Structure formats: structure tokens, C-alpha cells
1. Consider the structures P, Q, R: one of them gives -8000 for helix-only ellipticity at 222 nm (-39500 (n - 2.57) for each DSSP H run of 4 or more, over all residues; to 500) as calculated from the coordinates. Say which.
2. For Cα Rg over 2.2 N^0.38 Å, which of the structures P, Q, R scores highest?
3. If you rank structures P, Q, R by distance in nm of label points 7 Å out along Cα→Cβ at positions 93 and 277, which sits at the top with the largest value?
4. Supply the structure label, taken from P, Q, R, corresponding to distance in nm of label points 7 Å out along Cα→Cβ at positions 269 and 333 with the calculated value 2.9.
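FYI, it's all coordinate maths here, none of it is from the lab. It should be emphasised that the depicted structure is a prediction, and the values quoted were computed from it without experimental measurement. Cβ atoms are built from the backbone, for glycine too; each structure is taken alone.
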Structure P
Amino acid sequence: MIAGAGDYGAQYPQPKKWTTAPSRVTEIGDLIVCVRATIGDLNWADKIYCLGRGVAGLRAKKGKVDIKYAAHYINSKKEELSKLGTGSTFLAIRRNDLEEFPIPLPPLAEQKRIAAILDKADAIRRKRQAAIELADDFLRATFLDMFGDPVSNPKGWGVKKFAEIGTLDRGISKHRPRNAPELLGGPYPLIQTGDVANSNGYISNYKSTYSEIGLKQSKLWPSGTLCITIAANIAKTGILTFDACFPDSVVGFFPNGLSTTVYVQHWLGFLQKILEESAPESAQKNINLEILRNLNTPLPPVDLQREFAERVAIVQVLLAKQNTEILELENLFNSLNQRAFRGEL
């Protein structure tokens, strides 16, 4: 059963639940559109799936619509679709919103031509992304080779509680910035959970800043701090590359000499799914700081941790180049998308 974008894979769904009483099902080749929260996110049905309330299935009218053309068009109009969303907990669009959403329909042959061009550009982009995923797999394998499984600790490293190997505290924001605009607009970077979750390991940019007034009701963490999300996105991490503030939905960690930030970050990477699954179900998942503080942390020799950090640094240089190329390809793909649906391809 596909409940929402949380069951999406890169292209095809990765369901976590099954049902014996499906009410709506896909056919192979249908387009699955997210209609809640991350409105407009897409996956393809590579088999028969049951559809939950958070998604809708689209099937092309034979001889009139090329489904790949429709997919590229919807992908290019995600922002417009999101603007149709309503709701307080999360935005959602109605069936009518999707059914009545206008889509330009040139002749079928032209639709197929446009889709083929965009498919090629998208394939190049995906190959670059796959290279980054291979680098991540390499680092995971390197960690396991050097330190063993961090859960079972087969190499018998000494163990301490997470709170014992460095400073581990929640961020501070005594007032919600949206209710107090005077807190914003100054020189102090303000990081949110999304900035951490989307950082690819290192937080190198920010969207908001605190003023002097904002800083007084918060805390400035130093560059090199490991940021850990404890709400919505559970146990996602990113290392600050500049001094920054963050709210209490993010925890900051700074080592005390028994560990390195890079080692701790990758150790947490192995625990992320476990921590996420242990978070209580509510409107927004979250975990208590005490859960983090009491985690048993295997502690290999610091010199070995530093050797691992050096290997990570080499891979990060290569990844930085890949990310630059991906950004360029993303810009090219977006440009092609816009031109395609203006009739300029």
C-alpha cells in the first residue's frame, strides 16, 4: 500500500504496509502523484499497488496523452499544484484540483518527442546522483571495515553514553520567529531541521538569520558542530561550516576529545532508521533528548577515528565536484522543462 511520499523510492515505490482489502489500485505504468504534504512528488507503478489517501493514480488516455509527457509536465508545475493545497496540519489537494489542473496537449507525436528529450536529460542527472549514492555506500563499507557494526560492536570497543563524549544539547529559541519578526534579519545564521536534513552531511548555506535581539534568546553554536534533528526528520545530521543558531528541534554535538565529529556522524547514520522507527507516532514524529544522551557509543581509538575522517575528507572533495555538476544538470533540466512547455524545444 502506498500511503504517501514516505513510501516513494527514487522512481518506484518501496511500500512498508500491505492490505488484503484494496479500494483503489494501480496498473503497471500508472503515475502515482502525492497529494498531501509534498504535493506533486511522483513515482511510477512497476506493479499493482493499493493507493492510500495521500496519493492519486494517473492513467493516460490511449491515443491522446503520453504518460511520460504528463509526468514531466506535473513535475514542472509542482509549485502551482502546492498553491492549491489546503489544511492546517499539512497541505493537501483534492481530487477535483488534480482532475481540473490544465495541461497543454500538443499532438501525441510531439508529446512523445518532448518526453524523449526530457527523459534523456533526466537520465544523465540520475546517473550523477547514483554516483553520489555509490560514494555513500563506499563510506559505509569503510566504516564497517574499520570499526565493525556499531550496534553489535563485534570488535569490542569500549562504550560510553553519547552524553559522555561531548557537549550534547538542544538548540534554543524562546520565541517563534514568525510571531516576533524583530528576531530576524541580522548577521547570525539560523538553521532549521530542513537545512540539516537536506545538507548532504555538511551545512554550507542558510535561509534565515537572527538579529541581535534574536541571538539574545538563542545560542550561537561554533563551526564544526554536528547538528542532529529530533523532530519531523529524525536523526538526520549535518556538520556546521559556519557559526549558527538553531531551534530546539535540532540538537548540537561538539566532541570533548574522546571522539571526532565525523566518526559520530557516521555512527549515527547507522542508527537513523532505528531511532526514526522508535519515535512515537503523532502529528509530527519526535524523539526526546534523553534517548540520544543514553545511546551506547562504541569508542575506537581516536587516532583510528581521525584516519577515517581523512578518508571521508578525500571522498568529500570528489563529492563536491559531483554536486557542482549535478547542480548544473539540474539547472539545465529545469531550463529544458520550461522551454518544452512553452513550445520552444
Structure Q
Amino acid sequence: MKLKALTLLVSVALVGCGGSGSDSNDNIVKKSGNLDGQIQSLNPSTQSLSLHGEQLSAANAKISYQGKTLQFSNLDEGMRVQLTANNGETNDIKLNPTLVGKVIKIDGTKVTVDGVTFEYKLDDDIEVGDWVLVTGYTQADGSIKIVSVKEIAELDNDQHEFEGVVAELDDNNKRFKIGPVEVDYSGASIDKDDDLKLENGSWVEVYGTFDGSTFTAKKVELEDEQDYADQEVEGVLTWVNKGQTQIEINGRIRAEITAKTEFDDGKKSDLALGRWIEVDLQTQSDTLWAKEIEFGDDDKIKGKEFDLEGMASNVNSQLKQFEVAGETIYVDAKTEFDDGITFDNLDGQKVEVEGMIIDGRKMAKEIESND
């Protein structure tokens, strides 16, 4: 089983600070705020790291994964972390990996961890049977780029973790897939807010055991986008609507672009699939919006968009699909319906559908009236 197009992603941000008429650093504004992003560099001698282009001291930081205390040496360039910065310092760093499990097979640069096979050059001291934290970022075409694989001390057998988008949900048999991995959640607790439900397209974190073929979940956590309010998040633009009024980051976070959105190192027209961006997310009326967007590099996988207009027909509520202009289109938890349209009243409506082609299927991101 493979996650396709798994390659190394390197994102480097350079930040310069200076002053005039003084050799003091007293006037330099140091970073503060809630940050979610990729470790760009580490300095063990000073116990500091670079995140969002800012150097942060972690000398007094508590570093943890799922309540397990870790050391600075457990960090790795490329890891996704969440932390709060206060005047250039952080006291709490939480690791947020994509996959946590045991190395099953190593064949050169081809690595298998808990049923997921990818290309990555491991450190020489990582062997079959070792526990590892794997970090990856969803790309615009639905593939994942692995950016870090770091060994960790052995965990309990029920502490395997995998996160991603729910697909092929079978509510009767209590099973779904994340990428190539089948998840059995028949005995799992579901951790979610009241307004969320488990469905295709939901972003979940699953914890449990892996027996070589099936991930047996003891807990399934549904992600709530509102948890990203008042955070600075970085990642890949995985969708931009035609009007450039909505974006999706890392295949999981949807945000509005408004007249108040500010752009740094670019402009609104630079919003394009595959761009690496940093976004200051705020919330208004339970909707996330981008207060500021800073552009990074532009060498990521672009993905394939589609835009179709016509009469919606052959609506299938069980398969969550319909047709427009002879094309089959799928909807999921991330599909947004505008102009009073819902999936229940979709049949016979004149619509415009924007979306992405993922694994050969047209996935609707936005559906609006075309009357």
C-alpha cells in the first residue's frame, strides 16, 4: 500500500532584522502568538528552533506528544508542532505528527510504517521494529509529502496514531479508510463537538492498535476548524475557489478571504494551488477568515481543478454523488453549498460546481446556483 508522491519537502524562510544608530536588540519585536507549523531549523546548543521564519527559545519549554514528555533531542526539522510564543520564547511545544507507529519494512529509501509505504531516507540508527513519528503535508492533488521521520522511545501497543481524511465510510460495519489503511472503529469512542458528525471528508485523528492489516481504533477525534481561530497556521494551498474568496490549507482548514485580508510578499492574485503560505486565522460568526496571508515558495504539486455548469441529476444520497454535464461528482464533509442549495434539494437545480480531481474522482468543493 502506498501514499502516492511521497517526497521530501523543504521549506525555508529567511527573516532579517536590523536597526539604525544602535547595536542593541532592545527594539526588535520578538514573536508572540499561537503558532502551528513546520520546524525549519533547530539549534541544540541554544535550545532554540525556527518556526514561521522566527527564532524561538525553547530552553524552558515542556515538549510533549499525547501527554508523553519528550526532550529537545526528540524534535526534528520538518516536524509539525503547535506552540504559544511569548516575546520570542515558548514554554509548551506539542508535536502533531501524521502517523505514529512501528517500522515494518525498510528497502533502501522505501519505508513501511503501519501499512503505509513511502519514500524517505531514514537516519541510519532507525531499524525495523522501532517506533517513529512521521510528519507529512497534504498536497493539492491529495497526495502527502513526508517531511520528517523521527525515532521515539517505545510506546504502548494501543498508542498507534494515524490522521487524515475519512473515505469509504461504512457506518453499518463501522469501518472507513484513511489513505490505504482500513480503520475498524466499532469499539472506539468518538470525540467530537455536537455540530460535527463522522462522514466522508471528515478530518480525523485515530488512536489504537495495528495488526498488520487493520487499524483498530480505541478513539476517533474529529477535527473542528474553529480550533484554529486566533492561530497562525502554515501549509499548502490545496484549494482556491474561482472568485478567490475561499481557500483550503493542508486539505483540512477552510477560510474566507475578505476585503480586510492583508497580503505579505504577494497579492491576492498569487493565491494558487500548491503555494506554501502562512495564514493568521480569525473567526467571525463561526466562520474562519484570513486576517493576513504571507506567501512562501511556489514549487509544490499543483493538482487538477474542475469547473462545471449544468443541471444536477442522478443524485445518489447513499453514495453522495450526482451528475452535471454527464460527469459524476462526489460531495463530502468539506463541500460547501451556497444560495440555499443543499444535497437534499440538489436534483434538478442549475448549478456551478468547483472542485478538485483526487484519485481520478471529481470532488466538489463549492456548489452554487447558476440560474
Structure R
Amino acid sequence: MGLALGTCAAKPQCADVTFNVPITNSQNVAFASPPDPNDTAAIVGFMRDVWNGNKPASTGAFPVSDTFIIKGTYCVPKGSQTPKGLEVLVHGITYNKTMWAGQGFEKYNWHAAATARGYASLALDRLGHGDNPQRPDPLNVVQPQLQIDIMHEIFEAIRDVASPVNGLGQAYSKLVFVGHSWGSYLGAAMATQYPNDADALVLTGYSNYFDFSDVINADWASAADFDPARFDPSLPKGYVTITKQPQRTASFFAGNFDPAIPDIDFEGEDTLTSGEIGALPAILGPVAGYTGPVLVVTAVEDAFFCQAPKATCESHLDSTESSFPDASSYDYFAPQNTGHDLTLHYTAQDTFELVHQWLDQKL
């Protein structure tokens, strides 16, 4: 069911938090023909093959066991108000947890919007990105399944204040998974494998329609080779990033936005790993077994997951409902004159308002 609208403000109280997450026997993909880890062209070619719809051959599972350090930004409403619930925010590719703070602009800040409406928020850096100190093997370790298992452990820990993994110092009984783009697909897969982790799913930059033309045609390079002043020069070549700002802007922005934002966005871009894309096909599919509510928020001009005009985009979002056969409800919102990075456009406040109206009804 499509939703229509009806502004949020107030600075949140935020703190840096850390989760030490033990993982035992996470089942990553073992690739039959992996690219040469020292050949950037081979790595990018491997990723482009996947974006073109070719699933890499596998020899089975690549088991991973370790303790992973995950950094987060935790924000709560001001005063003594008890939060209505906790929104766990998971970023997209070439981003990290800072995307949810709106690149420093309050009107694009998800934390501010959430806390103003009485919700706490927790933005996580996915394994291999942001402030996380570990940069594991980008092909064999930094894959979606391991990221899903890490998130699952964090969700379980947040419900139990006594858990040694709980880095918040308090427990929450109402948890909302909020994803953007790649983060949304991880959230959908987590809901399939661990259907009781989240009480509600908010998936932005998401649908069952895909057009990866922009990333296929983009210039990708080893992040360490591209900008050794920003990225650790010892970073493995399988950590890649987009090297040309106009390509990034065309992929992530459309319609009405502050022209200063893409410059800031490019200067702060993070990375993508070969394993994240190589193992992506392994986690895609219907979200069977999840019985909570689902809200999809994808912009009309989203270059990857929707398509102008509005009627065409909404037809994609209508059909996406079939991916959630057991959900208690399915709703969507398609902001117009807005691109893939919908929270960095002038319509961001509309999105924030609608999401939290929906949460007030569903939680």
C-alpha cells in the first residue's frame, strides 16, 4: 500500500559505542575462481560480472570464526523520556555510519529526526568500513553472510542488558531495522534467517527491481591506490571505491538537492569489497518467515531500484510486496524529485516524518 504525507528537529544526545562480537562458524561463500588479490582490474571485473547478473561459481562454504569490533553512534532523546524503541541504522555501499548524520547538516540527520519523535537510534559501521579497526580479507571474510551474523548477535545482545556484547548499557524490547541500499538487502536477508530479530523493517533505497548500469560503468579502483592520504596505504586491493565524482553524483543524486552536498559526499566516501558483491546473490530472495511490518522508502528517481515516472516506480514498489509473503503489513513511499541517497535531498524531512508516523502506528 502506498503512503502519503503530512518536520523534525532538535539536536540528539549522541555517544560513540563499541560492540565486541564473537562469531563462530559463519558460512561465507568459497569462490571457485577468485580474482587475483593483487590485480585491481581483475577484482573490478569480477564485481562487474556479478552486477551483470552472473553468479560466481562456488566450491561450498568458507567458515569464519573470530571476534569482530563494531563501532556505532548511539543517540537518545533529550531529557528523561523513555525511548519508544531503538532504530538500528545500517548504511549502504561506499558509506559508513556517518551517512545517517546527514553529512553534518541537521536537516538531513536521521538521528535528529528519530530522537525528536521519541526514538533512540544506533548507526553501525558494517564490518570492514568506517571506524571499525579491522580490515579483514575483502574477498573471503567481508561478505554479506558474516555481516548478517554480526548484526544478529548485536540485535540479540541489545535485548539483554546483561549480555557482554551489549555496548549500550541498557536493553530495548522494541527494535527497528533501518537500512539503506546494501544495508536494506542485508536487513531483508537477516529477517529471513533470523525473523525475530527486528520488530519492524524500514528499507530505504530498496525494491525487487535492479538496474546496476551506473555502477557497472563507473570507474572503480583500489581505495589505497586512489587516495593513500585518506585510506590506509596497506589496505588490500579488494577494498575499492569510485574515483570520479560526476559518476558518483549521477548514481546517488537526482531531482532537487543542494549542489554543495555531492562534493562533501565524495570527499567522505568509504569503500566496497569484492566479497560483498561476489556473495550478494547468495542472500537475495523472498523474506519468508518474517511476520512483522515492512516499510519500503525508495525515491522515484532512484537510479538503481526505481524508475521515473512516479507510476512506474510505484509499480516496482507494488511488486516488491511479493518478497514479503508473511509480513503483517507492507507499505511504501516514493518521494519525487529525489535520487538514491534520499536522505541527502530536499525531501529528506518528508521521509523522516512519514517513517516515524508509520513507526508510531506499527510498533
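1. Checking each candidate, the match is R.
2. P
3. P
4. Computing distance in nm of label points 7 Å out along Cα→Cβ at positions 269 and 333 on every structure in P, Q, R gives 2.9 only for R.
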